[in-house]
Structure 1
Amino acid sequence: MERLHGKNLLGINGAGRIGKLTIWNHLLNKHFGGLVVNVGRGVGKNLDALIHNITNDSTYGSLTKFLYGNSGTKCEIKVLDSSQNLVEINGMPVMFLMNNRNPRDINWSENQVRLVVDCTGAFLDPTVPAENSKGSLRGHLEAGADKVIASAPFKIKDTTQKMPVDSTIMVQGINHLDFDARKHHIISAASCTTTGLSHMMMPLLERPETSNILTASMSTIHASTSTQSILDAVPSAGTSDLRKSRSVFNNIIITSTGAAKALEKIIPEVQKIGFMADSVRIPINTASLIILNVTFQSPLNDIGEPVITADYLNQIYKETAEGPGAGLLEFSVEQNVSADIIGRRAAVVIEGVETHTRTGFMAINPNLLQNFGIQLTEDIMIPVCHAKIFGWYDNEFGSYVYTLGKLTEYIDKKM
């Protein structure tokens, strides 16, 4: 306990895919003085089993390679107090808690933790009270934390309930400046797809030439996740999407995504756009691709040529990557494949060589305008541009955990 006393500590609830990589991210950045990780149960036969799990990963390799590459430097791990499950990893004290799974029973206050990142995916409804027997995000606050960040989108099960005033959804680089430490106590960091999509949409909405969007849609070609079955399984009672019970190893699986609805919460301007979204799961371990289709009411230049072209859109993204989006949006003409994106630290990587546009003219029949008191005798020809934009993102570490970490550090600074 003395090793943690007086340090700026971050609490992490859960040590699954996002939990483990969140530990790695903060071991690398060292913004916090120490970590308190609630695993909530025993792991293997002893503390060594937990250390082995935390420091090795089938996707990203060893923690040593993650931190130091092939430099030859090793990540040092010391057991400081086995009775307290207190270790030192890469010079940072890390304490593991094993006893409680319900957030309200975790000893955040006793361990001097004010900020918690909940990476379990089990507690996503901000309306559920702290005393709920199955646990809730509010339980972290009752256990002594001042703020809790959920590493997934909120899911309010009771549709009659509204978003609580102390809760909000934020994406680093999009709306994180709206964080109000006096007001916001429960924060959702949205999803990996929403994070990448928001960084693709925001530059378009900020430019007058591309802000007049008639409709948009996206498909994410998404790596497999732990919500899918390894082998074909019998769906649970009440399951509506039967495809997620089919083997993730052997199938391309069409499913849904809440990215479009979450995007409306983060970028309110999207609410006026008819936005559709879907997801196609494929059998790889990480690295996903957003295919964004946008239809603009296209301006023309002085000689009647369309202003919005592939080069024009690419220039917008290039300027964003070099300016306000630096470190979060990346513009690339490298002809990437998915393996090139694993570990790449950006909310989204625009694949510029694949940006395409086509501009045509849409005829509006005058009869359709009569109800608005507009009397015309000829069709109105409106220039319309359809664009297809591709954005890569590492749905585990490189995009999501990386931006989640930046948001966590920002909130900590503002507390």
Structure 2
Amino acid sequence: MKRFCLLFLAACLPLASLRAQSDDALPILVQVLQSADDPQVQLDILKGLSDGLKGRRGVKAPAGWDAVATKLAQSPNPQVRELVQQLSLTFGSASALGDMRKQLLDAKLPPAQRLAALEALVGAKDATLAETLRQLLAEPALRGAALRGLASYDDPKTPPAILALLPTLDPAGKRDAFSTLASRGSFAKTLVGALVDGKFAAKELPADIVRQLRNYQQPEINAALDKHWGSARESSADIQKQTERYKAMLTAANAPKPDLAKGRAVFAKTCGQCHTLYGVGGKVGPELTGSNRADLDYLLHNILDPNAEIPNDYRTWNLDTKDDRSIAGVMARQDATTVTLVTPNETVTIARTDIARLKQSELSMMPEGLLQALPEEEVRNLIAYLRGKEQVKLPGEK
């Protein structure tokens, strides 16, 4: 009877209780885990615990956790074993930290298991992890997560390591690289210096990353961006001139025929991280499939002047951590203990105790200057694809 009551109580406990300042629910759930023998029940409770404690670290282990962790470490369900290790790490277990490090470095383990270990160690802010993450940049299966994870560590060795790798990265890898290099003021100076030195083409730098770099309000950074990438728009008159120029270019009688397949490729690298079209893309910005895309004026207005009308759900939130990391994204969730932002390349959960500043901007997450870094051919192809009525194949796709 007691076991049934505990299971019933666990089912009724709202997940929000784990996100509140008090962790009073933890001992009750540990009691349920101690009593439950069904791997599915164990998994459901562990998933709830993991989600509720996401972004937090150094949480005091609830009474009875060590016994539960020992028991569930023998579970036939690998997900149960993995979640127990991750939660032990959240509770500050030194042995779990050592085990996670071993898993991360064991090349014989499945990539998914190593990725889970990497994400758990980044979440726990393992102080020794930065050097390991730089080593993992050589492994394609872990490279993206390693690039993103390096943003959590203010290590001067990171920018040179990423910039050396940059020419070999695919578009998704370059976005992760640029995002990490823009995440800290010290990294940003190195990134802009590489742009000035011609280490990469200005058109490779996404407009949203340029905005993040400008947010540091460093005169030398802004001057370099103005010269090598393009100046920021300051007035509605500038927008009107741009609109007229692009509209004339796109409607000219002698304009080359656009290639919709190439337009989809431009969309994938320029817009697809944030927007979904025909079921493909990110969730940071609005879904585009049902929008008024056929109207050229509508498209140019929203692309060239994204701050004209901004739904509250898509306003930018700027978050600075106490260790000088800068994150810009849309708010997915916030409560008494954590804040979760969605950025173009990841979803980040930060403990409130780690936040130095959190402020909602009056700007849209979609940056200005999106088209100015593109050649005219790519602009024509992109707009034609956006105005299309159905999905097309990517270049070379069978």
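Coordinate-derived values only; no laboratory data. If you're wondering where the values come from, they're calculated on a predicted model, not measured in any experiment. Cβ atoms are built from the backbone, for glycine too; each structure is taken alone.
So here's what we get for this one:
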| quantity | calculated |
| --- | --- |
| For helix-only ellipticity at 222 nm (-39500 (n - 2.57) for each DSSP H run of 4 or more, over all residues; to 500) computed as -15000, the structure of 1, 2 it came from | 2 |
| Entry that produces 12.6 once mean count of other Cβ atoms within 10 Å over residues 107-114 is calculated, selected from 1, 2 | 2 |
